Each structure stands twice: as structure tokens, then as C-alpha cells.
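Asker: Take a look at these structures.
What follows is calculated from the coordinates using simple rules that are stated; it is not laboratory data. Fair warning: this is a prediction, and the values are worked out from it, not measured in the lab. Cβ atoms are built from the backbone, for glycine too; each structure is taken alone.
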Structure I
Amino acid sequence: MDQVHVVRHKVLVEGQEIRRVAREMGIARNTVKRYLERPVPVRVEKAPRARPVWRKAGARLEALLARRRGGRRASSV
């Protein structure tokens, strides 16, 4: 979030070019432009990914893990 404020200050207040700010900060010019579009930084959070295989095999995997935890441990060589 601080980076957004620094970029906005350098371009809008100090009058530096977008390319120069991007080069100095090590970010893409498109990122600098995106930071300039919105006055307040917005955090985008994605929804958790679907786990279709886990629905089908989750119970079996849990049973196998439980059996392994309760049984013999693998010998370390």
C-alpha cells in the first residue's frame, strides 16, 4: 500500500514521468498507470479455489493418513 502512495506522489506532486518512476521502483509502467487511476488503493481478494478431487477422494485419503499415523512409522536410514 505504501508503494501506491509513493508512486502517486512522485508522478502527481513531483511531476516525474511514468517511465522514470517505473524504472526507479522496478515495476511495470502499466502498474504505475493503474496506481494513478484510483485515488485509494483497492485490495482484490480471490475466492478459494474449488477442490473437486478432494470431494471425491478426501474421505479415503483421511483414512489412509489416520492409519499411517497410528501404525508403524517409516524407518529413517
Structure II
Amino acid sequence: MIVVEIAGSSDAILMGIVVDSVSEVLNVKGEDIEDTPTFGTKLNTEYISGMAKIEGCVKILLDIDRVLSAEKIIALDKAN
């Protein structure tokens, strides 16, 4: 389980997410983050907040606020 903080309508929401595995945890400096490149029309980059170059490797940064928006969480809660 990982704990994430997402932006709510009035304040931040802490949430636990069950995951299969975590391969690494990194601290990424702001100067190491680049804008998300365009991959063409077939790849949706809506949920990618940027790319980071760390020790010669490229890491894709997930925009957790878009993936787990408050509206989606409320909709899921109402569905249960």
C-alpha cells in the first residue's frame, strides 16, 4: 500500500492505494523535471506531469491529482 496526497476542493486528501509492487522511491529535484513530450496522437499523456532524468535514466512522473481527482473518488464512493 502507498499513501498519496491529492488536491481536494478545499484541502488535501490523504489516501491509501493498494499496489502490486513498488520498484523504487526517489526524491526528484525541480530542475531535473522536464515538460511531457508529445508522443503523437495515439498516446494520451493527460496523466503524465513530466519526465525526470535521474542518473542517466528517464522516469515518467504520474500526475496523481488527475488520476485520482476528488470527483472520481466521490463517484466511486457513491457507486458502493
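Asker: Given a computed value of -17000 for helix-only ellipticity at 222 nm (-39500 (n - 2.57) for each DSSP H run of 4 or more, over all residues; to 500), which structure among I, II does it belong to?
Answerer: Structure I accounts for this read-out.
Asker: Then there is this: Which structure, out of I, II, was distance in nm of label points 7 Å out along Cα→Cβ at positions 46 and 62 derived from, given a value of 2.6?
Answerer: I
Asker: Assign the value 0.10, calculated as FRET efficiency 1/(1 + (r/R0)^6) of positions 6 and 54 (r between Cβ atoms, R0 = 30 Å, to 0.05), to the correct structure from I, II.
Answerer: For FRET efficiency 1/(1 + (r/R0)^6) of positions 6 and 54 (r between Cβ atoms, R0 = 30 Å, to 0.05), the value 0.10 is produced by structure I.
Asker: While we're here: Which of I, II yields 12.9 for mean count of other Cβ atoms within 10 Å over residues 14-21, as computed?
Answerer: Structure of origin is I.
Asker: Ranked on volume of the Cα convex hull per residue in Å³, which label among I, II comes first with the largest value?
Answerer: Structure I gives the largest value of volume of the Cα convex hull per residue in Å³ among I, II.
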